[in-house]
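Read the figures in this text as sums done on the coordinates, not as results from a lab. Model, not experiment: these values are computed from the prediction. Cβ atoms are built from the backbone, for glycine too; each structure is taken alone.
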Structure 1
Amino acid sequence: MSTDLIIEITGTVLSLIYLFLLVKENIWCWLFSILSAILFIYSFIGVKLYSEAILYSFFILFSIYGWYKWSQNEKGETLAIKTLPLKNHIFWIIAGFILALGVGYIFKTYTDAEKSFIDSNTTVFGLIASYLEAHKYLYAWVYWIILNAVTVGLYFSQGLKVYAGLYVIYFVMSGVGLWNWRQKYLGTNA
């Protein structure tokens with residue numbers, strides 16, 4: 001078994017632990033996010049998905065931020081799940097597409113990046129979804145559902161079959177996460 005495959009499998013296992021703990025709202029999810037992101041960065045540089053490598057670098061920062069955000073409650077309570085108005089989502093979507101177009105253009109023009117426009121969209125919207133997730137906005141899961149579906153195809157096309165399989169699981173678990181967080185949100189705000 002090659003070193004690259006071992007790194008891909010290890011990153012996948014750590015990511016699954018992260019996702020399971022995230023759905024359960026366990027603060028330790030952020031540690032597993034950091035560890036898996038380090039391994040993903042290595043893999044993405046190897047297959048020239050530079051935007052994805054940048055995304056996972058930011059995932060490390062967002063994981064540190066999420067860990068801080070989830071632990072700052074002085075009363076020992078968990079951070080409450082909340083929602084954003086539709087106008088905020090419209091802003092994030094428009095801004096995301098504009099930024100992704102610019103990032104995609106830069107990578108297409110100035111590097112040997114593969115699939116630069118798809119890669120830049122998953123990167124930009126991954127950052128947006130990570131920000132929303134760190135603040136426990138319920139519909140961050142919808143962003144993840146869409147992103148995970150697109151990412152499956154992107155990774156598979158680059159020969160990252162283990163990571164593509166992981167994102168099939170992420171796609172399903174994002175639906176589970178949305179369901180669980182929505183039930184908790186409705187129960188708290190009924």
Structure 2
Amino acid sequence: MKKILLIAAVSLLGVAASAQKFAHVNFQELVQLMPEADGARATMQESQKNAQETYQAMMSEFQDKYSKYQQGVNNLTPATRKAKEDELTQIQQRIQEFGQNVEQELQEQQQKLMEPIYKKAQETVNTLAKERGFIYVFDRSSVLFIDETQSVDITSDARKALGIPAERTLETLQAELAAQAQTQAAQ
């Protein structure tokens with residue numbers, strides 16, 4: 001009788017273990033294709049464009065002043081020459097500081113813009129996992145192997161919940177971004 005109970009208990013444990021549900025999702029795909037990500041990309045592109053314009057203006061100022069300095073350097077007094085050289089050095093330093101600061105600010109802006117997008121995607125995945133009774137949801141990009149027969153792909157369900165059109169893929173997004181880059185380059 002004890003053997004029968006032991007076998008029954010082991011069998012129930014085996015059934016319970018096999019009933020555990022695992023899922024996987026392509027989290028990066030979700031984040032990149034969310035409509036909110038388009039807005040974040042547009043904001044970042046505008047910020048980068050503004051930074052580039054400011055950088056170009058600073059470089060033009062330096063080039064103009066350096067050119068004028070070179071043209072008249074032989075006619076300058078030592079004090080005037082030193083003042084012009086100091087001014088050029090200060091402009092170079094401002095350009096260098098601007099480059100460093102703007103890079104850091106752009107990174108911070110991107111992080112700030114993307115944070116709510118990541119959070120929304122994470123909350124959607126969490127909700128789907130709880131609703132469907134999954135005990136683990138793995139990010140497809142960080143797992144070396146997934147047995148598709150024992151793990152459910154919830155990417156399409158998450159896409160629907162996040163309002164991502166079915167026809168939109170990472171490939172179509174790359175094509176959109178490439179077209180935008182060509183348009184901007186042509187301008």
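Given 2.5 as the derived value for distance in nm of label points 7 Å out along Cα→Cβ at positions 105 and 137, which of the supplied structures 1, 2 does it correspond to? Before the final figure, lay out each step's value.
Numbers: 1: 2.5; 2: 3.7.
Source structure: 1.
Computing mean count of other Cβ atoms within 10 Å over residues 49-56 across structures 1, 2 gives 24.4 for structure 1. Each of structures 1, 2 was scored by mean count of other Cβ atoms within 10 Å over residues 57-64; the highest score is held by 1. Consider the structures 1, 2: one of them gives 48 for relative contact order in percent (Cα under 8 Å, 6 or more apart) as calculated from the coordinates. Say which. Source structure for this number: 2.
Between structures 1, 2, the greatest calculated value of mean projected area of the Cα convex hull in nm² is seen in 2.
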